[in-house]
Structure 1
Amino acid sequence: MTAASGPGASPATRLHARHRAVMPEWLALYYREPLELTHGEGRHVRDSQGRRYLDFFGGILTTMTAHALPEVTKAVAEQAGRILHTSTLYLDRHMVELAERIAALSGIPDARVFFTTSGTEANDAALLLATSYRRSNQILAMRNSYHGRSFSAVAITGNSSWSPTSLSPLQTLYVHGGIRRSGPYAHLPDPDFVSACVADLKDMLGQTHGRVAALIAEPIQGVGGFTAPPDGLYAAFREVLAEHGILWITDEVQTGWGRTGDHFWGWQAHAEHGPPDLLTFAKGIGNGMSIGGVVARADVMNCLDANSISTFGGSPVTMAAGLANLTHLLEHDLQGNARRVGGLLIERLRAITAGFPAVREVRGRGLMIGIELAEHDGSPSPEAASLALELAREEGLLIGKGGREANVLRIAPPLSLTVAEAEEGAAVLESVLRQVQSTIAGKERP
């Protein structure tokens, strides 16, 4: 018996030891002493020791409305008491109703909806549809992107930290534009940045052989550190793609359902040439239940010429939860709340970090905010981000971490966040970032 699993160890420490004994080494855990979260309510969670935290990450942008939202827990309990599972081989009223609402909200004409259990599976399905429709395995993706952990999703992930293999079922071509503040065009003003990225896209298409199937892109890169191109970039891309018949897949797994405040979907910031051909979603719609899916034009969705079902996609329980959650979101205008409270939080964070050289940028939209940290020489500082994560936890705030160099703090609380809670979180982050700034300044001294 080790000290970590001995009788004197805390329950979380003993659980961590058991976790390490049976789980893969690559299954990441936050914090030097990982947390076991056991309860949640509203925007707060509690760990196994009973300590309460303000949740500014929501299970990776998944707890969209609130922890233990009464409407969702009631819908789950009532449906579970009737029947837990049927599969897509049978009609399901909740699945049809949720599909109708999502199709109407998507902006895609004559839309069809296919439900999955995760964002990874949704993107996998979208790639199957696009490559089948276009009879091509060539895919355009964005540098620094992340689209999931399946073999095909990893094949279009442009962030090397999350792409463990170079083997691929697809021929992927990576395009400039997803990262605004770094790369060869970072110095350009927004209009010239867009023009340069469009020129790069045209040049790439001029060098490809065969028919490119689709471009897949996150309107705001999630794991990549909440970085985004100027508004209109994907509209400009769309114009080029349309000339070649290339489909546009928008990955809305993190940007959907009003989180950005300004728009219900991230693609709507790039809407000059109409909606995408395919849209993928997951995370927030289930508020913790496993829901993902694809929305596509009917001709694209119906292009498969073989049988297919989903054993667990669109299950009665998850669909009941999704309907209740979406209804609450719309009836309480949580998109508007994300715009108002998120706008206040972003401005507050920019104000408190204005004198901190360690903070390279505060960016974001609505309640999807990134704080990029740097060393005294301006280089990315993953150590600063890790320190900030630990310090925030000590002060009762849970946040996320991302970016290509793992140097970006990710702020994404439930969309029902109150102004008082935003101020509380901002005060903690001010304290944390002061300590981070002091640590980095100390490293400068001989």
Structure 2
Amino acid sequence: MPPLSAPAPPPSGRPSPPSPSGAPPAPGRVPARAAVAALASDFAELPYPPRTERQDGPLAWAGYDDARALARGRTGETESVIAGTATVAGETAVLLSFDFRYLGGSLGERTGDRLEAAYTAARERGLPLVSLIATGGSRMQEGMRALHQLQRVAAQSVLNRAAGLPQIAVVTDPTTGGGWATLGAGADVVLALPGAQVGFAGSRVRPPDADPAAYTAEGQLAAGAVDAVVAPDLLPARLGRWLRLLTTPATGAPEPPRALGAASLPATGWDAVHRARAAGRPRAEAYLDSWFDVREPLSGDRCGGADDTVLCGFGLRAGRSIAYAAQTGTPTRPAGYRTAARLIRLADRLSVPVLTLVDTPGAANDAAAERAGAGAAIADVFAAVAAARVPVTSLVIGEGGSGGALALAAPAATWATPDSYFSVIGPEAAAAILKLPHADVPDLAGRLRLRPQDLVELGVVRGVVGGAAG
């Protein structure tokens, strides 16, 4: 069988034409069963509910039955999607797989029947749902009866979310229309094949001057709608890891990581500020790499933005899953806060505890951040942390600048490293507000009582963590 990335012939049976750039055809257009075989084993197809239909479908669209008969002959399938249980890298899931060769992978009423059966089977068996998507959208020959299937999918997705079951989408070429707006973009985790066409508007209905890059997997990643673009040969392992991460939560509150930097406490407040701002101080990436055995990133706020200075995702520690949201020492932008809130809510729904690493001089305060909704984004993180039913543990590993840092800090489970500080505001900004000369900044740092040991005395943090040996 062809690999998942191998291009399949178009519905006409003629070879796919080269792209204008001379590149090979986009990946993903393979038979539904070949796509499953490239990723999983032990596929056991689900029974599908019978449906009695009038000739040529609900609209009596002339030639519709003939078109479906041709599609059956071309694909060997009786609909544009198959569904069943399968094993991916040792993890069991319910898999949906679209066949673009069957009427462009379009959604009709019988497609909706199969999708609903898959969601129902996932709930009955307590399994995650994986969708391998290749679709052009709703089936025109069934009119609004076809479009109504999007509401069916949305309703089923809500039921699976309420049951605490994860949903993962693998979007291939193409994933457009209602299939993207429900099964794809509505999933908890969205993985995409390189070069895949991904977007709500298909290629034939976009404005003629539209930027084609916006409708690609890479464009959707940059816009915060896709979590990762994954090469086909890496997809089975990555997908299996995601299934494990989303279904094997750790129990209890995570212990804060050990300090990786300075072991001694700062003598003065200004010393604390200088140490937290030191270029060589360990940052979030080092803490995550040393603490987790393996991890996978979530990317994007699903609102058009991504902020790669906030690292979010799930990782395995001692074989169990813990979610993380980690600032990296730069001003945090609205998309970063919204991504963190998305991460915390997803972890809470899946009963996965959360670790946050606090490290920012403060929220980004430029005009672009304000236009992007900085206040609302920070408020969203405060609300997500406050509402979380799972344990949230926080560690201040560097700068803790005002509300932009506090938003990610657990109210009763925040710790600090010796080379960190936490302050109501940065000392320079405090001097500006109080109309004091810059020479007074070091003294203000002391008066703000922002050192780790001060924070313990004030009851702001639970303690100062020691190093690997302490």
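Throughout, read-outs are computed from the coordinates displayed, never taken from laboratory work. The structure presented is a predicted model; accordingly, all values stated were derived computationally and were not measured. Cβ atoms are built from the backbone, for glycine too; each structure is taken alone.
Of note:
- Of the structures 1, 2, the one that -9500 was derived from, the read-out being helix-only ellipticity at 222 nm (-39500 (n - 2.57) for each DSSP H run of 4 or more, over all residues; to 500): 2
- Highest-scoring label, criterion being mean count of other Cβ atoms within 10 Å over residues 127-134, among 1, 2: 2
- Top of 1, 2 by distance in nm of label points 7 Å out along Cα→Cβ at positions 39 and 311, largest first: 1
- Label whose coordinates, when Kirkwood radius over Cα pairs in Å, for residues 207-398 alone is calculated, return 17.7 (choices 1, 2): 2
- Largest in mean count of other Cβ atoms within 10 Å over residues 279-286 among the labelled structures 1, 2 is structure 1.
- Computing semi-axes √(5λ) of the Cα gyration tensor in Å across structures 1, 2 gives 49, 22, 18 for structure 2.
- Of the structures 1, 2, the one that 21 was derived from, the read-out being relative contact order in percent (Cα under 8 Å, 6 or more apart): 1
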